[in-house]
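**Q** Given below, in the form of structure tokens, are the structures.
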Structure P
Amino acid sequence: MINITFFAISFLVSSSLYAYIPSVESLFRHGSNPDVTANGVMVTFSLKKMVTQSDLNEKESEELTKQTNFYRLFFTKVNSETMKVAQVHYENASFNDTALKGKVYYPNFTAYTVKGMPEDAMKGIFFTSLRSIIFNDGTFLLNYLKTAGVPVKLNNEIINYPKREYLNSYKRYLSAINKDRASKRSEPNPLKPEDPVAREKVDTTMNEPMYLDQKQVKLATENGEVAWMVNAGPFEAALSYKEREIQRIKYKSQLGEFDIYYRDYWLANGTHAVPRLIVVKDYKGEMFQLEILNMKHYLEKESDLILRLKKWDSILKGKETTHTSPPFLL
């Protein structure tokens, strides 16, 4: 017997999509990507400082164009709120042991690890937005923004509870009649009560959005394309209309403002789209270009992680590095 519950609920939800305005959390879920079933993700990227007009006037401008650094980020998901995060720096694109230059490791990285202060905002927003892309989860980003005083709310804080209860009741009703067709004659449909007043109340509630509109999301145009625009106090963002891919983020503080641009989405591992290029313009106006070279999903065992950390420590023992990562990296 075909289970009709899912299809019926989907129809009820989609029937009002013409008036649908997504929540901020829903937008940053990167829902066009398949679900991530692995608990580990490795992102390999190169990073270089971009030459600006002021740089061209400096004697070292030629050197600046040659300075490219190479990194790998390892994300191991512990639960919905905690990750183990390692950032590894290499001196060249071989990414082999002899090129290893440095390591930063956080065994309990949460949305609150990076302080919500203006001087740390680039780091916090960069990492939580990247996590939203690679894990299809906007909660990390929103929780960080809340620590920085940005007036955003999670879906569970703005859900339309009466509508949810009606949908849950209807789901139970469908489950009951799906098991016993004869019960349809005796089981009352919770969405079609006989009392006219009750029926009107149900219809009104079911025509309302699932989440209470916070007036922070609207449709507009970005670079000539229709896009979802987020405006929540000091935080602004633009996301593509159909795929909901992050295109741009701007954050304003008393230190100034910084911008992050996400460009040229591609299937980095054959199935999941990530931006090939991420350009960061910091508070000082300096610009950095990060190019994602590869992304890998894998199942991570605790023992494998411990062995990798010990190996890195062994290689780095006695090595010294003067490299300083830009302010948006760990």
Structure Q
Amino acid sequence: MIQVYDLKDKAEQFEKTVQLFWSQWGTDKNYKFYYDCMLHSMKTESDLPRFYIAVQNDSIIGTYALLRNDLISRQDILPWLACLYIVPEYRGRNMGAELLQHALHETRKMGYNSLYLCTDLEGYYEKYGWVHFTNGYIFNGTETKIYAAAIATNTYSHENTVIQSIKECPERRNAFIAYISAAWPAVKNAVIPQLEESLATSNRLPLTFLVLKNDRIIGFYQLIEQEYLDRKDLSPWIAPLFIDKSERGQALGAMLLQHGRKTAGQLGYEKVYLTTDHIRYYEKYGFREIGLSNFEWGRPSKIYEHDAISK
């Protein structure tokens, strides 16, 4: 069984951990740099830096670190994900995705709203919702891309904002119907039947999730099997997604998109889809435009897809 540990909680692995980090990321001249940095990370009361190891049968099979700065020019943002590594024989098993999710979880526990990394890789981190944030310069002057990931989980970074399935709070049914009828009446005739089926069916889909702040509904999304489009070969769909206008600008939309991808992954789907006329919003969160389709009443609309999160 694979377990991920903070190095400070696995001190007996210290020498092996330093050797692995240094062998993959260091040079023949900076072993002491890694040794000293990792040694003091185990002693400090500060939340950063932290070094993590994935262990199976007492062997280290993966690593990553959370740092204040990854020796890059952008000293104004933190924390940074660094040294993500999976030993070759364990690649292709979603271990990288698992460590990325672990890093986001640890970052959330520390109270940060975003996590950053710098890389020259193309197309890898985008699969997991990371967004090209800007460019910066590493210590030797080389320009590199900086990626960012919003911290989005079932519980938002504000303690009084949560996502809850209507199955877990069926007593909110009437309140939600009143909410959608007032907040977005144009979609209520599509949303309410999916809501009722969410409550009545034992099938995997549809699912209805509410966003609650101080026990008040401020948004929702539904994960449904089929959208009202010609593309019946695609499933599932995030349709629709809504946040109160007064609550926008707080990354709640990003939180719901991440939640939808995780839910789809937990149900065994590899992709999740949505349709929209918005431009450059969903791209920020790693969604890719894959073409056009027509609604059943004839209007065309763009289709976007993203990878579901299986871990």
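What follows is calculated from the coordinates using simple rules that are stated; it is not laboratory data. Computed from a prediction, not measured in an experiment: that's the story for all the values here. Cβ atoms are built from the backbone, for glycine too; each structure is taken alone.
**Q** Figure out for me which of the structures P, Q the number 1.9 belongs to, where distance in nm of label points 7 Å out along Cα→Cβ at positions 208 and 272 was derived from the coordinates.
**A** Working: P: 3.6; Q: 1.9.
So the calculation was done on Q.
**Q** For structures P, Q, calculate distance in nm of label points 7 Å out along Cα→Cβ at positions 96 and 120 and state which one comes out highest. Before the final figure, lay out the partial values.
**A** Details: P: 3.9; Q: 1.6.
Result for distance in nm of label points 7 Å out along Cα→Cβ at positions 96 and 120 over P, Q: largest is P.
**Q** Could you figure out which one of P, Q the value 21.6 for mean projected area of the Cα convex hull in nm² was computed from?
**A** It traces back to P.
**Q** Which structure, out of P, Q, was FRET efficiency 1/(1 + (r/R0)^6) of positions 200 and 216 (r between Cβ atoms, R0 = 25 Å, to 0.05) calculated from, if the result is 0.45?
**A** Working: P: 0.25; Q: 0.45.
Label of the originating structure: Q.
**Q** Let me ask you something else. When relative contact order in percent (Cα under 8 Å, 6 or more apart) is computed for each of P, Q, which one produces 11?
**A** Only one of P, Q returns 11 for relative contact order in percent (Cα under 8 Å, 6 or more apart), namely Q.
**Q** For which of P, Q does distance in nm of label points 7 Å out along Cα→Cβ at positions 144 and 240, calculated from the coordinates, equal 4.3?
**A** Details: P: 2.2; Q: 4.3.
Structure Q accounts for this read-out.
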